[in-house]
Structure I
């Protein structure tokens, strides 16, 4: 099938395992549910026993409903005040809810609890930095363990405590001598540059920030940290009166991560002769930046709780950090908490270079809550305010896609292509890809195919484009071998994506290679067991190879599985009568069966993320 997005949510109960073992433990990853409004708080007094309060708290916790989880864990503690597990979960829920000071009280009480020592040590150390107790912070943050990520995090935080205590040169020396894997440098160069800036040493800051900006490994490893380094270098040069060098730094960032709205805002400010202030100006903001960098690098599907924990703690030290607020908003969206996401986006300061990103995300999230007309109005106004901002078209187009207004979606991306001009850059592939989807949905293949091929020209190995175009070619029975080759390449790029593997299986089915179809579709079902379309496809393949009982079983599973893009009446007909016999003279799969309706196209990534 044409690939669609789906979120894998990390069960909160597994968070301690991830934190303790550095990601080595296996966390439960239930399938995402349809987006819903944030949960409504209820009265914890309804829980009349320890077991009742505990089970209700666990349910709320796994559902990322931390307001209710906190109430219920506290209720459970009234029955068993000494229960360490409950107190641990209460502390983590408080931090994930953004209640840092309340969580800190629990961390102080649990400081000798080895099960959560990694959390309590960091928050206690950061609280000491926040309070100006820098020597105390260094002692708390001392780390001798084997985990590379912990070693990096604690060493950087301890170094910021040194900076706060007036020992900036010693801090820089301690970080410079830090030994570890090659990826350490992605983080240490930026942090060293920031430390030097706070220490007033512009030459050293310039040296390390230039190293961070020219590090090609930084973008795939930690794009958010890379962009912080670019902007810090540009601000440094602007403040020093080196306007062209500042603009050159921005150009490097724009080349690596296209259409990054804050860079555009910073460029405009520097072109006016302004000297924007640095983001990190003291030890507390620097320490907050460490957790932002680590959280940003870990930010992926399945790690939302762990990332949110780092970011919420970072936010407590640096509440004005716009990129932290935006990343937290994105996580809230993934965790199906759109109201919280909207609130976080609304907190981004009006004068921040990232305000436009927050407004774009807010508009998309409004659509997710069902306020489609409001979202359209909001995003259309953003386009009108800056018609050259490509991300505005992408955000507006995603809302139109969800609303299935493909005509307006195509028109929107046509305008975006006009703005891009005759020489698009690699990062513009998303615009052409989404325009292709719009025209494919309008059944205007003569306009869809050139857009898909342009997207592929700009990003030749992009799995989504390879999968969508390849699937379309096979499904329309044109250029079958080319289409199959594209899907195979997409599977090579994302071998664990059930939707793309399903495309490969379905391509084999459409080409009459039923044994190969069964092999791939069985693997797709293992990867996405609850998807109706994949189960339906596997049922068809089983029928063609004579495994008719298994076919009926899969069709029955398809009927009860999640998915709006299957014709359940047609599946019921297949359960009753099977598939029609093949034409013995046909050279490919029987084309009389209707092709499945393709799933909705994937929404574009967050505007603050690299495509």
Structure II
């Protein structure tokens, strides 16, 4: 179903060592090939290699494959890319409607020696519907999309250099080989982009030509006499890397994950740490998806973000046990759990167990990403060719791009974002042997360096001082769940930023003066040059900030966006201004 959290997995049979799709009644590669490697290498990887030879230092190529299967095209391409200088980057997008299980993937890949099969298996997601970021190396990123091909392409924000059409044969999988698909491909192609496919079917050739591609027949592979090759008209050039300077304001969750995304790409930046009491100062932070009965884009994003956190340094996958507070909530949790396989979420004894959840030791994460920052209290920003950050009258930084990754310094954020301040308390206590997160009236974290965090309270009044009444309530509630030394209690207090709809604000800031010209978010095309927002994560920064930051950096650099168009509109900095105007009309 389109509104499900999951896509249907592949139904496989094994013919000797060749996988066979029961859904499409077709094999995953030609049975007459000596191995799948030789066919995939000749048909799909060699065209990538030809393009790669034209890459200049710091350039990027984007390949989009329709039909991930067992990931052989991706892994072969990643292996080929290892021979290139590390400043060349590959973005490999792959769309799969029926993903194979992790067990089947591991079974087949064990027969080969791919250099990137371990990171692929380690990060391979459950079959959540949507986009998933997987890093095979520091210069090879896989954007793996589990969805119907039409929906996936419609939501894809990318400009592609080379398309690999590797779905099942047109006679077996007619839904994929449709004219509408080729038109979407064409609109997402860069000038001179190419198409590689094993097929030579006339219906494919006509569809590509009708969409605007020019086609020709080339020599086939193996027993195949001929294959199709296609091209979008124009002269192809690889995407050149960004040489602009970048400053990040904020060294909390959002800021350090923006720094991580830039560091991975070898891009220099300055990060400014105000030393403010945000939620990131708490030693243990929950990483768990936002749940709802309905599978909407915001909740599917939350699951993808939660999974992306699992490869971060400082993340501990311990699971979360969440109890219902009353009969209605217990029923709701039970209904949510019923939509998931037991290995992901199950319902036991009036509690929901989220096996894929865990927690983040923020200081571990931060130390692994940044070793120094600029300490300053930025009071204002201004633009005059570059973005300048000022502490009083002193200019602390000047850069082409400025990322507002702060929630505490709300005076730097435009009023149109409607960011709200929410105070919160937590308390650290001595514990021993706690191995999982317990979520009831309060959240109790596992023992870490001899202590556990108990959180959290939320106050509309964002007072900077500790409220001892709130601390006492936390201790009393936690004492009903676990044993600990109350005399060891150490309070924590912070102020977090949240949006009106409790969803992050991520994206380039619009030109507020011209926003009245647009009636919908998808039509906005006037932005403030170089100004970006990554803020308002509320209580779910440890879950959402890493994927949101990866997305923002990919947009700044002109790479395929880590998030789809629907998710981008949900996070748009302009969303409240548009909604308010419509409400007034």
Structure III
């Protein structure tokens, strides 16, 4: 047992804050976590599995070693955790998808005539950074708006003020022409200051400054300059009017909410500056499966603000963060000022969080539709047929998956994709009955045997009864249909288990093609070929098989949870001597659950038909 292996090491683990790293048999990093007490946190993994989440149980079952790094504080542990997650990309940590570096807008005030850049590197170099943005496209949209509103230079040449002629931007009033000496360093600096204020959401200050400049130009009879400032002012005011007023106060707030689907979460962030919504962005968190929304949200906040140089005074979240005190303390040290992370319970702020949550739901739905729209089903089928050398187009795909936790409550699932759509009426689920312990291959063999036995005819072709009719009526249900492709969730081992079933049942893979999809690298395996088939990441065929695999996994894990929940209720009462099926049924009927029984008084339990005061005491003692 893992617990016995680590007993002495756990005793020697310090109670100081730090970061712990879980490894599997190949020394690969499975999980990185932080703790205020390393010993207590690590012990929680390797003691009783009761109460551990399914994802944690699955992770612990693969752990063969762990290490830890002691830090001076929880804040230091949080920073180290973020860096290690970026470096190792552990399979069981929720993280920003692709772990990419997000783009920022950079303005370096130390330059003589500062430029406005796109950058993905945030350095402590005295420059000002605004972001992060979800994509380079959203940065370019912002820069395009800034260029319309503020005439800063977009060239990269050295500014001497002696160029013979300016570029086109000058003539269309998109640059003030410092290259030909039309703008001094001080005047140009004022424009850059306005850009910074606008990006901070301080639009009112920008408007006041431009208005003052316009009036000053008019007083000096510089009507052309005053007209240019007037046009700029009108353009900014139009943008300003389009910014939705969300608060009567002049607060700077980030509002964060999420929506989850399978192993991904769509996180929506609204940026409120000076009480106005100035922008929004969205991010994808992967490996969020089985994590609670609070866990996913905490991971996002840590990774987002680790990459973001700006932290607002207040952050509103949809769910409370785990280790909120430590996260707040870290954010305060990063901001060098007060930071409050709140989960609103009422009023305008709650309505704001609900609005962001609704946008997250809509964003996730739009993403699913977009993915479906970009995939041509006929192209996907043809590509999949060619990649797997299938004898016919895989119009009917059956996908199988197994779900269990350390061998308990094992189940299997069969989902069907037919003509590009999930065919729910043909879905089937299986209770694995004849396999003990952790043996996914045997479980898969049992599920496939039970399914494909039903497909086999019980009379030879052409065999007739005495009245001339067929000996066996054809099965028109999903059991009788022959799939064009059987897809197994797993690698070579699962494929081998499926192939063994086909051989035992006399099914040829020429008639019923077989393949497996390994999740880690999204590789396809087919019988009698040792090398994997790797489809391009943007391939419609890959998206098709991934969708089938994910649906099979969802269907299996939903059934497994139902069984596990039912088993936990039954086993708790089954431990009580003298409580048989009838008494258990009567108790659950009266109190609804074991929790209800646990909270009931002795007299209430004894009043249930078939119960006595003595039996009631036993029930209370065991529960």
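A short reminder: the numbers here are calculations on the coordinates, not readings from a lab. The model shown is predicted, which means the values in this text are computed figures rather than measured ones.
By the measure Kirkwood radius over Cα pairs in Å, tell me the structure among I, II, III with the highest figure.
III
-20500 is what came out when helix-only ellipticity at 222 nm (-39500 (n - 2.57) for each DSSP H run of 4 or more, over all residues; to 500) was calculated for one structure; which of I, II, III is it?
Computing helix-only ellipticity at 222 nm (-39500 (n - 2.57) for each DSSP H run of 4 or more, over all residues; to 500) on every structure in I, II, III gives -20500 only for I.
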